[in-house]
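As C-alpha cells, here come the structures.
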Structure I
Amino acid sequence: MARLYFKLYHKRFEELLEVVNAVAFKKLDDRLLDFIKRKAALNNANTITITHEQLATEMGTARVVVSRLLKQMEDNSLVKLGRNKITLM
C-alpha cells in the first residue's frame, strides 16, 4: 500500500515539475500548442472543443493573447480555427 502511495506521489511531483519548467522556460506559444496536442491526444482526435476564454483560463493568461497566438498558428498552418473548435493540422 505504501508503495502505491509513493508511486502516485512521485507521478504528481513529476507533473508539477513539468508545469514549473514550462512556465519558467517555455514561450507561451509553445506551451499553448503543447496543451492543444495533449487535449487532442486525450480525446483521440485532431479536434478539440474549447473556447479561447477557456484556453486562456487554463494557460493563466488573457483571452486576447490566446486569440492572437492561435491566429498566428493558423497563419502558419499549425491549426485550423472554428467556432469553439481547434483542429491540429
Structure II
Amino acid sequence: MSGLGGSRPVRAWGALVLLSLGGTALSLAAPEGSAAVGLAILALGWAKARLILRDYLGLAAAPTWRGGAMAVLTALCLTFAALYLAG
C-alpha cells in the first residue's frame, strides 16, 4: 500500500462498493417505473465501468486507448438511455 490512501486498485474497489451500494439503495427506495431512477442507475453503471477500465485494466497509463474506450462506453450508455426512455 502506498501512503494513507492505498493503491489505485484498492481505492477503485472502495469506490465500486460505494457505487454498488448506492445503486442498490436507489433501486429499493425509488418508485417502480421511475425514468429518473432508471437513468440514475444506468449512470452508476457507467461510472463503475469507467473505474474498471481505468484502474483495473490499466487504461490510466494509456491515454489514447482510454479515450477511445471511454468514447465507446459513453456512446453505448447513451444508446441504452435512449432505448430506455423510448420505452
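Every number in this text was worked out from the coordinates using simple rules, so none of it is lab data. Since we're looking at a predicted model, the values are computed, not measured. Cβ atoms are built from the backbone, for glycine too; each structure is taken alone.
What the table below lists for this structure:
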| item | result |
| --- | --- |
| Winner on mean count of other Cβ atoms within 10 Å over residues 10-17 once structures I, II are ranked, highest first | II |
| Among I, II, structure where Rg and Dmax of the Cα atoms in Å as derived comes to 15.3, 51 | I |
| Top of I, II by relative contact order in percent (Cα under 8 Å, 6 or more apart), largest first | II |
| Label whose coordinates, when helix-only ellipticity at 222 nm (-39500 (n - 2.57) for each DSSP H run of 4 or more, over all residues; to 500) is calculated, return -25000 (choices I, II) | II |
